[in-house]
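Visitor: The next part holds the structures, each set out as structure tokens.
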Structure P
Amino acid sequence: MALSVRRQPRYKFAAPVLSPSCLQKLCVPWEFGARLAAGAGDVQEVHVVDLLGKPRRVELCMRPRPDGGVACWLGAGWPEIVRKNGIGEGWSVVLRRERRGMATLTAYDPACCLAGLCAPPAGVTSKTRPRFIKLLRPDDREKMTIPDEFVQQHLIGAESCPSSQKALIIGPTGKLWPVELDQRQSDVLYGEVWAEFLTAHDLSEGNILLFRYEVNMSFSVQVFLPNGCMKEYP
């Protein structure tokens, strides 16, 4: 069964599990850099809206590679964003292109949860839906564990969660996938439907999945290629 309305998401780039070098210079695929670029030139200024909602100037650099490709990265200005937003080694980031010359940053802590949502200030309710990010590994084809911190913060005590035996996955094409849920293991997605979901979307080790919790154990999912580019489906 497919949803009646499918919205085309804005183009994104995902960088999972940042290394120390990524905190100084964030390499991005040419496909994303070309869409973000505000004009011509090997080095140009773009703006990245950080976790605090502040637009910050960053240099987008492009250089030809010996193999004929183009190397792209965020240079000057990126380390300041990392420092001011508390992003560190082992974190993951997603950049969403808003328009030419501007992107919005979201960050995921080492527990793979959207930063700022796992432990919101007392008495404050965020309007942003909870999310977590997963870099697929070989074992995830048989079963995939929802991060424990995400479970503790957003699923335990949620309506219908304790008795639910399935999680509803809304795929990037809008199709619904009722996936078996094993709550004895801190909420594990597994079974034939989970394997069918991965096969139908041509997913394997190295792909990146971005889960957004909707309501009542339903999740919408966006898919990224191993190079971080958003995987597009017809």
Structure Q
Amino acid sequence: MPPDHAPITVLLVEDHLLVSEGLAAMINATGDLKVIATAATAAEAVRQALLQQPDVVVMDSHLPDGSGADVAGHIREGQPAVPIVFLSADESEVAMIAAVRAGACAYLPKSRATADVVEAVRRAADGEMLIPATQLARLLARAHEMSRDEADRRRLLESLTRREMEVLSLMADGLDNRAIAAELGIGFTTVRGHVQNILEKLDAHSKLEALACAARYGLLDAA
């Protein structure tokens, strides 16, 4: 929080010039808030944060050279306590979780009125967490679940051999065991062995269940 009567200083990170200029004008018109720097790239945002030491950062979630969440993480390495208000057109759960993990105290859609953004900056400077407790708890729980899923995905990918990945991919294409054998130039019995190994490693009782597991963990993306 700045000293009494000193304006709350803001670093505005936004890659669309018209949006940046319009938002800066509205913030500066308040009298108690002042945009001391703007940045249109991740690299410039990190540099300006280190140079200017703003009271609050207003951050877009997508920048030409990186994500807002990554930038927020870098900024908070140098300023651990700086409040970061995310203002983004991306309202997906994934984007919000990334922002929360990076230390966001607010996540506002760009469709919100400028007055809401201004009020969020003021409250952030006062140390408030503007993400409701119930929503924050849900996002953190989902983040934990996503981390666990990613760990499971890595474990499954490491357990499957290159040939098993090929068989799994052909299963997803709808080929039966004989067609897979013909496609790969291997024996039918060999394919059955690979399929059985896949089912065991994915803890599946059928090909359909194995494919559902593969889809859930994005295994076919790596095939």
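Visitor: Determine which structure produced the value 3.3 for distance in nm of label points 7 Å out along Cα→Cβ at positions 12 and 140, calculated from the coordinates; the candidates are P, Q.
Guide: Numbers: P: 1.3; Q: 3.3.
Traced to structure Q.
Visitor: With distance in nm of label points 7 Å out along Cα→Cβ at positions 36 and 60 coming out at 0.7, pick the structure among P, Q it was computed from. Please report the intermediate quantities before stating the final value.
Guide: Details: P: 0.7; Q: 2.3.
Value 0.7 for distance in nm of label points 7 Å out along Cα→Cβ at positions 36 and 60 corresponds to P out of P, Q.
Visitor: Which one of P, Q has helix-only ellipticity at 222 nm (-39500 (n - 2.57) for each DSSP H run of 4 or more, over all residues; to 500), as calculated from the coordinates, equal to -17500?
Guide: It was calculated from structure Q.
Visitor: Also: So if we calculate relative contact order in percent (Cα under 8 Å, 6 or more apart) for every structure here (P, Q), which label has the highest result?
Guide: Structure P comes out on top.
Visitor: Supply the structure label, taken from P, Q, corresponding to P(r) over Cα pairs in 5 Å bins from 0, in percent, for residues 92-155 alone with the calculated value 4, 16, 23, 21, 16, 8, 6, 4, 2, 0.
Guide: Q
Values quoted throughout were computed directly from the atomic coordinates according to the rules given, and no laboratory measurement underlies them. Everything quoted here is computed from the prediction, not taken from an experiment. Cβ atoms are built from the backbone, for glycine too; each structure is taken alone.
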